[in-house]
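The numbers here are math on the coordinates, done by the rules we state, and not lab data. Computed from a predicted structure; not experimentally measured. Cβ atoms are built from the backbone, for glycine too; each structure is taken alone.
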Structure I
Amino acid sequence: MRGRTGFTPVRLFALFFPRRLQWTGRCDKVSVFEKKGCKCLKKPCFPIKAAAVYARALAKWLAVAAVTGVAGGLVGSAFYASVASATELRQAHPWLLWLLPLAGAAIALLYRLTKLDGLGTDTVIDAIHEGRGIRLLLVPVIFVSTAATHLCGGSAGREGAALQIGGGLGQNIARLFRLDDKDRRLATLCGMSALFSALFGTPLTATIFALEVISVGEVYYAGLVPCLGSALAAYGVTSLFNLAPTRFAVTAPALTADMLWRVALLGVACALMSVLLCVTMHGSEKLFKKLIPHSVLRAVLGGCAVIALTYLTGTADYNGAGTDVIAAAIEQGSARPWDFALKLVFTAVTLGCGFRGGEMVPTFFIGSTLGCVLGPLLGIPAGFAAALGLAALFCGAVNCPVASVILAVELFGSGGVVYFAVAAAIAYMLSGYSGLYRSQKIIYSKLKAEYIDIHAK
C-alpha cells in the first residue's frame, strides 16, 4: 500500500541504505556486497537483505572474538601464573641465577630442534602484513622459553610471548572458522588483543595497540569489534581466576601552562631515550650474532654475562621483569639515578644473546625510572613523572600514541590525561622512525602529511 508520499515501505527503508550497499540476494559475500561494480545492483534490490549481511558479519566476528578471547584468556592466565610462579621461585632461591647459562642453551636447542630459530614478534607482524601463516608450535615454545628466562633471572618482559602466542592462537582459530586470508589477518589481531588484555588487564589498550602497532598511520578499523570483543572476553576469563589487573595509585598535579611545558621537556627526554633503547636492542642482537655465530654458545655466554652483571651491581633488581622497581618509582617516587641505564644493559644482553621474552615491560621499567629521576629536576612530582615516563617511552618505542594515552588512563586513571597526551605526542614526534619491532610499517611521516611507508629501524 502506498502512502501520501508515494513511497512503498521498501522505498522508505531504502533511504537508510546507499544504493551501492543494497543487496539483491545474489551476492552472499561482504566483499561483493560492498563492491560498486556489482552486476546485481542493476536489478531490483531488497534492502532488508542488506541488514542480513551486516548481521551475519557481526555474528561471525562476535563468534571469532568469543572463541579467541576465551582461548586467549585461558592461555594468558596460565602464562601469567607460570611467569609469576617462576619469579617468586627465583626470588626465594637466588641460586637459580646460576642455571641461566643452562637455560639459555636449552632455549637455543629447543628453537633449533623445532626449526623456529629467528622467529619472534616481527614474524607475527609480517604474517599480518603479508598474509603468511604462523606455526602453532610457536605457542608452546615461546611459552616455555619465556618462563625459563624469568625462572633463571634473565632480564625480559612477557608481552613478546603474549603477542606471539596470541597471534598463533588467532591464526589457528581462523582456520577453524575457515576464514579467508584477509579475515585471518584480523583474527591474528584478535589473538594479540586477547593475550595482551589477559596479561596486563587493560582491554582498551590491548584493542588499540593491536590495531595501531602493525601499520603506524593506518588502522584496520574493521578489526575494532573483533579485537575489542576478544580483549573483553579474555579480561573476563582472567577475572574468573582472580588475576588482578595492573593498576597504580597516581595523583596528577593541577593543569597549568607552567606544568605543561615541564611535561613537554620530559617528553623530549623520553623521545631521546626511546631512540637509544631501540638502537641498543637491535645493535646488541646484531653484534652478538656477529661475534658468536653459534646460537647455543651465544646463549651460554650471555647467561654468564648476566650473572656477572648481577654480582657487579650487587642487586637482583634488574633480573626478570622488575615490576617491584616500577611500582616503587610510580607509587613512592623512589628510583636510583642509574636504574634505567643498567636495566637497558641487562635487557640488551639477555635478549640479544637469544633468551626469550619481551621488551615492553623493560621499557616500562626504563621509562618509569627515567621519569622518576628527571621529574624533580624539572619540577614535576617524582611519582607522577615516573608514570609520564612510562607512557612516553612506551609511545616512542612502539610508535603507538593513541594506545599509549589509553594505557596511561587504564593504569593511572584519567586525572592527568592531558599531561599524558602531551608527553606521548612529543615522544612520538621526536623519536623518529626507530621502533622495537622492525617489521612495523610507518605509513605516514611524523613531520608532515606525507606518505612514506617505511619499516621501523
Structure II
Amino acid sequence: MNPPTANAKGERVVTAPRSAQIYGMALLNPPREVLEIAAKLRDNGFETWCVGGAVRDALLGHAHLDWDLATSATPPEVMRLFKRTVPVGLAFGTVGVLDRHGRLHEVTTFRLDVNTDGRHAEVQFGASLDEDLARRDFTINAMAYDPQTGELRDPFRGRKDLGQGLLRCVGDAEQRMKEDRLRALRALRFASRFGFEIEPATWKAICNSAPHLVRLSAERVKQEIDKTMEQVARPSVAFARWREAGALLVLVPHLQAAPFSRFAALDYLPMPGPAGRPQRKLLRLAMLFFGDHRSAAEPALKALKFSNADTAWILRLADARALLGAAVDAAMLRGGDAGGATDAELRRWAAYVGRTAAAGWWRLHAALWSARRATGGAAPSVRAVHSTHRRLVRIAYRDPMTIADLQVDGDDLVAAGVKAGPALGSTLKRLLEAVIDDPSLNQRATLLALAVKMHKPL
C-alpha cells in the first residue's frame, strides 16, 4: 500500500505508483571482469550466480556499477583461487576480489541466518542458492542470474513485483523486519526510489518496526538518510513515508513537526546520483533544517553524527534563513520579474551567510519558492530568482564582505588614534557595516577619517 502523504498545503494525498517497465533479459549483461570471476569459480566446480541490486536494476533498465556474486565456494576457497583479495567480511562469507583493473567485486558464500538480534546475524555456510535467496529482504532483491546459462532464478516472484511496481518482503514480513530493523528504512528508500507501492503486510511490518528503530546506531540512520538524498529523485515521498510509519518521530524527532514545504522543496534540488556529488547531497541535507534556529538544529545534527564541517555549513544556512527569511521573501515579492532586492540588501545577506555559502543558500531559497509556486503559494517568479542569483554571486565576490576586505586594518586604526582593545574590534565592525551599505567608502583615507570621527569626543 501507499501510505498517505501531504502536499505543501498540508492536505493528505496518496502517491500513485509508477509502473515499472521490465526490460528484456538481454540487459542482464554483467561486465567482462565479473564474467571472468564467475567463470573461474565455475571451472573449479563452484556454483556461482549474480545476485542482488545489479540484477534488480538491470531488469528495470537502470545502470548499476556493482555486480555482486554468490557462490558455493567458502571464503578460504575463494581466497585460494584468486591472487588479489580483500577480506571484506569473512564472518559473513564475503571476500572482495580485485579484477585486473583494481576494481573490487564482492563474492559471498551461500549462507543461512541461524541467529539474529535485530541488527547482527550469525550465519552458517553450506546453504543452497534458494536458501540463500530466502534470507534476503525483499523479493526484488532475491533474484539470481546465471551469467553462463542465462537462467534467472526467481523463487519469490521478484520479477513480477518489479512489473507491478510493488515492494514486498520475502516470506513473512514481520520476521524479515525482526531479523534486521534497518530493513524498515531500506524498504522506504527502495519504494520511494522506484516509485513503488508497498505491499500491505510489508507496510504493517514497517510500522510495527518503528518503535524498535531506536536500536539502530546514529551512523546507520545517517547512512540511510544520505542514500535517500543520493538515490531518490523525490525525497519528499520518502520522508512522508518516514513520518507516516513513525520512523521520523523515533529517529529524528526534531523533523517530525517540520513544515511539509521543506520536504517538498527537496524535490527541486538536483539529485547527486551514482557519481557522487557531495555538494548536491549537502544541499539536500541542509534543506531538512532550513529555517531552524541554531539552538534547535544543532542537537539534531550532532545526534545524527554529522561531521563538524557539515554541521557548521548547514547551521550557517539554516540560521540565516531563520533570521533573514521574512526579509528575503518580502524583498523578492515586491520586485516583479526583476527581483526586488537591492544591491545593499544582497550585500548584507551575503555578508551574513558568508561569501562561499551565498550561492548554496540562494539555491535553497529557489527550491523552497518552487515548492510554494507549485501549490499556488506566494513566491517570486523564476526569472526574478535566477537574475537575483546571478547578482548575489557577483556581489558576494566583488564587494567587501569581511573585515579582511577593508582597506585598513587594526594597526592603521591604532596609528590613527584608536585605542587597542575591544574598541578596536568594535570600530572595525562598524566600518565594515558602513562599507557593506556603501562599497565606495572602502578607501583608506575615507575609512581612517570615519574611524577618527567615530572616536572623536563629543
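Some points to look at:
- Test item: Cα Rg over 2.2 N^0.38 Å calculated as 1.24, pick one of I, II: II
- Per volume of the Cα convex hull per residue in Å³, for residues 228-323 alone, the highest-valued of structures I, II: I
- Structures I, II were shown, and mean count of other Cβ atoms within 10 Å over residues 308-315 at 16.4 was computed from II.
- Entry that produces 3.2 once distance in nm of label points 7 Å out along Cα→Cβ at positions 164 and 180 is calculated, selected from I, II: I
- In this comparison of I, II, the computed figure -21500 for helix-only ellipticity at 222 nm (-39500 (n - 2.57) for each DSSP H run of 4 or more, over all residues; to 500) is attributed to I.
- Test item: relative contact order in percent (Cα under 8 Å, 6 or more apart) calculated as 18, pick one of I, II: I
- For FRET efficiency 1/(1 + (r/R0)^6) of positions 204 and 268 (r between Cβ atoms, R0 = 30 Å, to 0.05), the highest value in the series I, II is held by structure I.
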